[in-house]
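Multiple structures follow.
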Structure 1
Amino acid sequence: MSIKSGPIKSAPIKSQHGKALKLDFARLIRSPAFYPFVGLVVVTLFMIFASDKFLTGANLENIARQVSINAIIAVGMTCVILTGGIDLSVGPVMALSGTLTTGLMVAGVPAPIAILIGLLIGVGFGIGNGIFVAYLKMPPIIVTLATMGIARGLGLMYTDGYPISGMPDWFAWFGRGTLFGIQVPILIMLATYFLAWVLLQQTRIGRYIYAIGGNEEAVRLSGVRAPRFKLLVYCISGLTAAVAGLVLSSRLMSGQPNAGVGFELDAIAAVVLGGASIAGGRGVIVGTLVGAMLLGVLNNGLNMLGVSPYVQSVIKGGIILLAIFISKQRHK
């Protein structure tokens with residue numbers, strides 16, 4: 001009797017490390033920020049090949065500086081949209097806060113007090129929006145559309161429609177200065193996103209904000225006072241708009257009452273492109289930053305390629321519609 005020898009077959013053994021990598025990759029794909037990041041990489045690569053001036057240090061720094069204003073506003077917009085709301089007043093509130101801050105400094109008010117008043121103006125509009133939406137149960141799009149007109153009108157009344165100039169030279173530090181070799185507007189933007197990430201991802205308040213957007217009635221029945229948190233997100237939106245107004249006024253070294261036209265739409269676009277659901281309850285603050293960067297790269301690249309502003313509007317509108325469609329498909 002002969003015994004045939006041969007290789008011994010053993011059952012495949014999956015390593016725990018391989019399983020972990022597979023799970024991490026699956027979790028990465030499910031992240032709301034994954035597809036926006038892929039879109040940012042694709043658009044960036046296209047612009048690099050389309051223009052040899054795109055991938056330069058000066059241009060990349062210029063993109064980050066230009067993105068900072070919209071990105072800061074988009075932080076507050078993200079918090080509002082996560083609850084299922086909307087804030088159309090951020091552009092005029094930004095302009096009003098900036099013009100009031102510069103006007104008070106020119107009038108001789110100490111700079112720290114003038115800056116504080118400008119920030120409180122933003123918070124005040126946020127409180128007003130929050131009371132009407134959260135406690136009086138009025139539609140957020142109508143409320144913020146009304147306060148958008150009020151803020152714009154107050155800014156024009158305060159300045160008679162003319163820019164305000166004559167601020168001290170040091171005020172330019174907020175919009176043009178550098179710290180540790182990085183431009184101050186970029187540092188302010190990063191600090192704002194870090195604080196928002198801590199609030200939304202590491203605190204109970206953040207969990208309530210997400211829950212309100214998912215099912216406000218369930219949150220109310222569980223004993224949580226949902227209107228308080230809806231009021232809070234509108235206050236955050238007003239505050240971030242005021243911070244953006246401070247940075248913009250510092251960069252221009254003037255208070256512009258007509259500034260911020262269309263900024264609310266750019267902020268909403270950044271949030272939607274970042275993977276957040278316009279219906280609320282889903283989205284991450286990192287995704288909003290990616291969405292703002294995607295818009296900034298797109299605007300910069302199209303300008304360098306000499307694309308007409310009218311065509312740019314069509315392209316950006318189409319991209320936003322595509323982002324909403326992808327969001328709905330992933331939700332299904």
Structure 2
Amino acid sequence: MALTDSERSRLDLAARAGWLYFIAGNTQEQIARKLKVSRPTAQRLVSLALSERLITFRLEHPIASCMQLATDLAQRFDLVYCDVVPADPGNGAVSLGIAEAAAGFLEQHLRAAAPEVIALGTGRTLRAAVEQVPRIDCPKHRLVSLVGNISPDGAASFFDVLTRLSDLTHAQHYPLPVPVIAESREERDRYLRLGPIRAVRALAKDADLTIIGVGQVDKEAPIHLDGFVTRRELDQIIRIGGMCDLTGWIFGADGSPIAASVNERVTSVPRERANSRPVVGVAQGQAKIAAIATALRGRLINGLITNETTARAVLAVAG
């Protein structure tokens with residue numbers, strides 16, 4: 001449909017207002033003075049320039065590509081939350097950037113007015129994230145562990161995050177006081193029949209937010225390096241198709257738990273398919289790519305905090 005002279009004149013004026021605002025950096029008051037219109041009219045003209053796509057611009061900043069990658073990941077995997085941070089090619093730290101991003105994400109939830117149940121995994125990256133959380137007094141929230149807090153030698157788990165976060169927030173906290181992996185299936189079942197353990201696991205399964213690390217399954221798998229499975233057990237896990245470790249549960253490429261002995265002995269809260277509640281994985285690095293892709297494809301997580309290099313690689317692997 002052809003534009004009338006009045007409509008064309010108004011679009012011309014909107015284009016001028018858009019240029020003055022976005023390119024020349026004028027305030028709306030300055031635009032009103034230069035175009036000899038009222039300030040409300042100047043505001044409407046700038047809005048019209050945007051709505052009619054009379055002016056486009058490109059954000060020349062590294063964060064722009066990160067935002068696009070986050071959008072691509074969210075659309076590809078139907079995520080409820082995604083944050084991609086810039087990568088530092090010269091720094092191989094496993095938590096650089098994402099620890100700060102995860103801390104900010106946690107802080108938003110901790111500052112929420114309504115009480116929340118926040119379920120937490122464990123590991124190096126989450127521990128680094130918790131160390132970045134400021135002291136916040138929020139006793140109305142409840143923190144619950146998804147993972148046992150006892151190492152194979154009987155010591156408290158070094159990378160436990162629950163107690164540290166509770167210290168920082170004064171939130172109620174509910175640890176899972178059992179070994180991460182029991183000696184046998186029968187021992188695991190005895191632990192899980194205990195009333196307090198059942199109560200903690202039930203609370204964790206009903207959490208408003210879940211945030212976990214994503215472990216790779218390879219010769220350097222954290223579950224082996226931290227002493228939870230032997231080399232022989234790890235070799236079996238790899239041989240039968242283990243791709244991803246989430247809170248001690250090992251999953252295959254289709255997102256289902258594999259038939260390994262570790263899955264019969266792990267005491268962690270079962271990792272089920274994510275629903276509408278956020279289950280956010282935090283991980284980055286070349287070694288994590290296959291594990292992250294598996295967790296996303298299997299919808300074991302529906303949120304992700306990672307860096308741009310990892311994000312690109314995960315999208316490429318996912319096709």
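Values in this text are rule-based calculations from the coordinates and carry no lab data. Just so we're clear, the structure is a prediction, and the values are computed from it rather than from any experiment. Cβ atoms are built from the backbone, for glycine too; each structure is taken alone.
Structure data summary
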quantity: Of the structures 1, 2, the one that -12500 was derived from, the read-out being helix-only ellipticity at 222 nm (-39500 (n - 2.57) for each DSSP H run of 4 or more, over all residues; to 500); calculated: 2
quantity: Mean count of other Cβ atoms within 10 Å over residues 69-76 - structure with the largest value, from 1, 2; calculated: 1
quantity: Highest-scoring label, criterion being relative contact order in percent (Cα under 8 Å, 6 or more apart), among 1, 2; calculated: 1
quantity: Entry that produces 2.4 once distance in nm of label points 7 Å out along Cα→Cβ at positions 133 and 157 is calculated, selected from 1, 2; calculated: 1
quantity: Origin of the value 1.17, where Cα Rg over 2.2 N^0.38 Å was derived from one of 1, 2; calculated: 1
quantity: Structure responsible for 0.20, with FRET efficiency 1/(1 + (r/R0)^6) of positions 45 and 301 (r between Cβ atoms, R0 = 35 Å, to 0.05) calculated and labels 1, 2 on offer; calculated: 2
